[in-house]
Structure I
Amino acid sequence: MYIPEFNRVRDRADTVSFVQANPFAILVSPSDSGPFATHIPILARDADNQMVLHGHMAKANPHCGLLQSDQESLAIFHGPHAYISPSLYESRESVPTWNYAAVHVYGRARAVTEPERLLEETRDIIHAFDPAYFEQWISLSDKFRYGMLKHIVGFEMVATRIEAKFKISQNRSKADQAAVIASLAQSPDSAVAEIAKLMEKQGLGV
């Protein structure tokens, strides 16, 4: 990913927080016919300065076969984004742009097919996105739950390289940044308003 130095995120805590807050990602793996992508929720664990991604996909997805190879995969985590009008800048001779945040995580994905590991994976997903459903899930029959596990393949990917980019007007003046924040914060679109919040969190415009 192209990252000008002023857009590069160097704080690991910011990167981990972003990945965990934006779990619906794109997993891309190489295939004989070119890159193959799957859109799925991916959870991230981070301990001892090592990030490990995990999730699962439908067994019918051809991507499952690609997880058996020893080639590098890429997980793309994308967050809020917004169009930035040049009318917000002090200088009239300015051009429009787009503010956004994204993190790319590289590593070799490994397929997980053991029933107990898959059961643990589904527990993690439920706890992350629908904890109120967990009691219902564990009350279901073992036949049903283990039957469902036969239709998915899990994966685990240890990060070998992480690229984090926040393109949020860092190259503009404080006045321009403040104007962008004020404009975006008024938007009814949550993705647009979140860029204003991210800019404020990064100390821009002040």
Structure II
Amino acid sequence: MTESPFSFPTFRLEAQGLAFARGGRTLVEGLTFSLTNGDALVVTGANGAGKSTLLRGLAGFLGAHAGTSLLIDEAGGRETIASQAHYVGHQEGSKPALTARENLTFWQAMLALPGVSSDLTPDAALARLGVPQVADLPVAYLSAGQKRRVGLARLLLAPRPVWILDEPLTALDGAGQALLTQLVKGHLAQGGTLIAATHAPLGIKSLQLELGGAA
């Protein structure tokens, strides 16, 4: 199931010698990997191993202690991963006082890439995530599962080639988890790339990266 009628251009995601530190402690070090269109990388490891630190670093929220991570297009052009990625972390990134529709309208305008658009409206995206009834409700009034679905809806509204998802199955019921698997499969079929940290299976074929570290 695809989410829009286009495919992403050919690209490579290259990480070379990456290291990230938090609070003076190096959590990720010497990490090198390469991904291309349709690839999924699932990051696993014990609590405290650095999964969230790695994902936040790739998304541009943390500076790398060492190494590089870039998106390289077919012509050799280079861009930061953060400039081409969606990030969904433990927090949904929604304003509690705004309605679900208002939040998604903002994110659709903020995250849109030049020359790439979705034909979905915020209401249509909420319907795709199975929560059309929350469109006019302030996000503060929603359940944890509904908030997660609203956060995931922005993936459909502003197509970006890289999805970075940190424990995306959190708070989702069985139907929500199955729906997320469908969305991820659609993204990969479009030529997108996924990097996800999760303790639960996503139901997709993926490369595996296990980080070490103390629990």
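Any read-out appearing in this document is the output of simple, stated calculations on the displayed coordinates, not a laboratory observation. Keep in mind it's a predicted model, so treat the numbers as computed, not measured. Cβ atoms are built from the backbone, for glycine too; each structure is taken alone.
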Among I, II, which structure scores highest (criterion: mean count of other Cβ atoms within 10 Å over residues 33-40): II
Structure with the greatest value (metric volume of the Cα convex hull per residue in Å³, set I, II): I
Read-out mean count of other Cβ atoms within 10 Å over residues 105-112, computed value 18.6, structure in I, II: I
If relative contact order in percent (Cα under 8 Å, 6 or more apart) is computed and equals 25, the structure in I, II: I
Structure with the greatest value (metric distance in nm of label points 7 Å out along Cα→Cβ at positions 25 and 73, set I, II): II
